[in-house]
Structure 1
Amino acid sequence: MNGIKKSIYNVFYKTSGVCFILFCTIDFLCAQEKGGVVDALVNAGYENVSREMGETEEVILFENSLWRVNGEGISEAIKIIETFPLIPGKGRRVVVLRNKIPQVSLLLHPDGTAGTRWNVSYELGDSWKKIHDREFANNSRWKADLVFYPQFSLRNQKFHKIYDVLFNIAPALEITPFRGTKIVGQVIIPVFNEFGALYDDVRPGYITVQQDFRIENVFLQATVGNFNQNRWGMDLSFFRPFTKGWLQYFAVKGGVGLTGSSYFVDWNWHYGPTKLFTWNVGGSYYNPQYNVLCEVRVEKFLAGDIGVRADMTRHFKRASIGFYVMKNDYDNLDGGFHFSILIPPMRYKRNRVRVTPARYFNLEYKAAGLFFNGKSYKTKPGQNKAEENFNPYYIKSQLQSN
């Protein structure tokens, strides 16, 4: 009788242990499936967050709309993600979005070691494709930003005066209704003007609809609307980074535009037909040791001249500083420097409508100050090299510095 009792006791003891382990495993997987990491990222203020299990990877998507520096925002998100344990036997891939378009991914192998374990790349792998059409937590759809952009320009074209100065405040309402789509409406308010009567009035600035695409490793951007440099029309640009071998430091980029004249006087829009065709094509090299971007491009400018421009820009954590030289087929030679410096605060949460200053204060100084030649337009307010920097080597340097 005692033997029977002992046998029953042993069976119960062993099976209860197995059941305990099984229940703990189920609880762990259920907690993961309920999206603890998703909730943590959403509570921190990140948008377009999603998570799914692939065959070999756990895939997490998020968009940094919280931190004003992309590298810092990604680094802080990774700190949150790392507080959640890896699924046994699976890697972890984090895909960083911009307006729901994937930019780069960070891959953590199951056997990774602290410090150098995250592999940052433009490559996205195959697992992310299973969740990119799912519903996002803290969706950015129809959320808006009212952004106040400072506009500061210097012009050296008079013998009796060193500089003419122009300073405007240009608030812009920016809305993201659909994946990859941004609608911008801007008003320019003059504060100090020595550039002439054309710049005296309150007037519209950028009024655009922009759509971003990604096809494999090619990034495309199509824009229609009213641009700067008194142009309106349409523009298409592309960016193609390389990801394999020694070519991984290089990329090619270019674009074409079809525009007409556009300027406002006394709230009357004076415009011309969209018959001016412009284009540019070039390449870039990124030095990961010093976070230096070197670019060369050939461009047809707005005045019809064709020239070559070379830029060198060094990216710091909260600023980007560089210089350039340009020469066109009219033998005009120009050069100067440009910089983008972060405007505090460092982060801003967004509910439905967020009111903020611009992320960066931008300035480009031209030594020659050519009046007609060597000029091109931009398609969105605040466009600069710092805000658009999603280079994997730059992001990896920010992870290692925090």
Structure 2
Amino acid sequence: MDFELNKEQQMIRKEVRKFAKSEISPLAQELDENEEFSPELTRKMGEIGLFGMFVSEEYEGQGMDYLSYIIAVEELARVDGSQAATVAAGNSLGVGPLYYFGTEEQKKRYLPRLCSGEGLWGFGLTEPTAGSDAGGSKTTAVQDGDEWVINGSKIFITNAATDMTLGVTVQAVTGTRPSGKPEYTCFIVERDTPGFKAVPMHKKMMWRSSNTAELYFDNVRVPRENMLGSKGDGFHQMLQTLDGGRLSIGAMGLGGAQGAYDAALKYAQEREQFGQPIGKFQAVAFKLADCATEIECARNLLYKACWLRNRDKPFAKEAAMAKLYCSELMGRVVNHAVQTHGGYGLMKDYDVERFYRDQKLLDIGEGTSEIQRLVISRYIGC
């Protein structure tokens, strides 16, 4: 077994870490406080190749493997969860469905602008009454000649209501299967389509400088060629998209845990009480030792899932495991990090306060921890 990253992957880690420290870190606190999405940072992330990382060069992508993409998300999350979320959703949920399921015409129309960071794209799945139960979707699409008419709404959709957003992929009910279950199909809806409205959501606890939107479809008409894949393929497309998305959420958990651990270790080495650094006290040192050990375990689990994906081997079980473990690991690490900082850990002047808030979304987004345990339990035969 070879645990060594190749030269390209090592370069990506080095360059993204450098970018995050120099470009994102100075702005992260202010953007979080103001709930401000930054088009400038997003374009800069596009300029250094952080969008369309796994897309072939034919469509202006970077043509890299999936682990390289995950390493980039990890390094962004080490500094700021919001910017990591913009990239993770931009790739896994925005670019991914178009790249894997789109026609040649659709790919050439949208992917070059998305891969360059010029534009963003949303993935409309979650609804007010359909979260963990994605099969409870109420949004419908009815065929009318050569058009489809979409009605309904979506909620908690990342990157869907910025000035850079070019459009969204929306899953809708298009009929009933012979089994009696709903039939789902995905459609491409461009931002200026009549009847389509995207509204930014505010007052979030976490990812406050990431864009989150509610989507409304009021007799939205799209041409037949805006269907993604074939009629009835939507549920399969959604599941495959979420499998890849779970790896990126795992990367955010791993990166966030690493960032919180780094901050706690530095603070423990500098903060003195009773005449010595608090890191010399066993109560603090053992917390940090546990964090270091679990981070190492999480990285190996996540990277193995990416290794499987890169080799076209089944990886859905491992993706669910990595998403579950890395998300909950960050919760344990940020809790120790805040405790290590004491009262200062509760202040916005310290990054661990923001890390503490940002972590909670990881237990919920891309399938809750409970859903991940359900997925894993089915794979192991329960």
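Values in this text are rule-based calculations from the coordinates and carry no lab data. What you see is a predicted model; the values in this text were computed from it and never measured. Cβ atoms are built from the backbone, for glycine too; each structure is taken alone.
Given a computed value of 143 for volume of the Cα convex hull per residue in Å³, which structure among 1, 2 does it belong to?
Values: 1: 159; 2: 143.
Among 1, 2, the structure yielding 143 for volume of the Cα convex hull per residue in Å³ is 2.
17.4 is what came out when mean count of other Cβ atoms within 10 Å over residues 184-191 was calculated for one structure; which of 1, 2 is it?
Working: 1: 17.4; 2: 22.8.
Working through the options, I get structure 1.
Of structures 1, 2, which gives 6.6 when distance in nm of label points 7 Å out along Cα→Cβ at positions 224 and 288 is computed from the coordinates?
Working: 1: 4.1; 2: 6.6.
Of the structures listed, the value fits 2.
helix-only ellipticity at 222 nm (-39500 (n - 2.57) for each DSSP H run of 4 or more, over all residues; to 500) computed as -16000: which structure among 1, 2? Could the numbers behind the result be given before it?
Details: 1: -5000; 2: -16000.
It traces back to 2.
So relative contact order in percent (Cα under 8 Å, 6 or more apart), computed for just one structure, reads 16; which one of 1, 2 is that? Before the final figure, lay out each step's value.
On the way: 1: 13; 2: 16.
The correct label is 2.
If distance in nm of label points 7 Å out along Cα→Cβ at positions 232 and 336 is calculated from each of 1, 2, which structure is the one that comes out at 2.7? Spell out each step's value before the answer.
On the way: 1: 2.7; 2: 5.1.
Derived from 1, not from the others.
Identify the structure, out of 1, 2, from whose coordinates FRET efficiency 1/(1 + (r/R0)^6) of positions 104 and 128 (r between Cβ atoms, R0 = 30 Å, to 0.05) was calculated to give 1.00.
Of the options listed, only 1 reproduces it.
To test your reading of the models, identify which of 1, 2 gives 1.5 for distance in nm of label points 7 Å out along Cα→Cβ at positions 72 and 88 when calculated.
Details: 1: 4.1; 2: 1.5.
Source structure for this number: 2.
Among 1, 2, considering only distance in nm of label points 7 Å out along Cα→Cβ at positions 152 and 248, which has the greatest calculated value? Kindly include the intermediate steps, with their values, before the conclusion.
Working: 1: 3.9; 2: 2.1.
For this comparison of distance in nm of label points 7 Å out along Cα→Cβ at positions 152 and 248, the top structure is 1.
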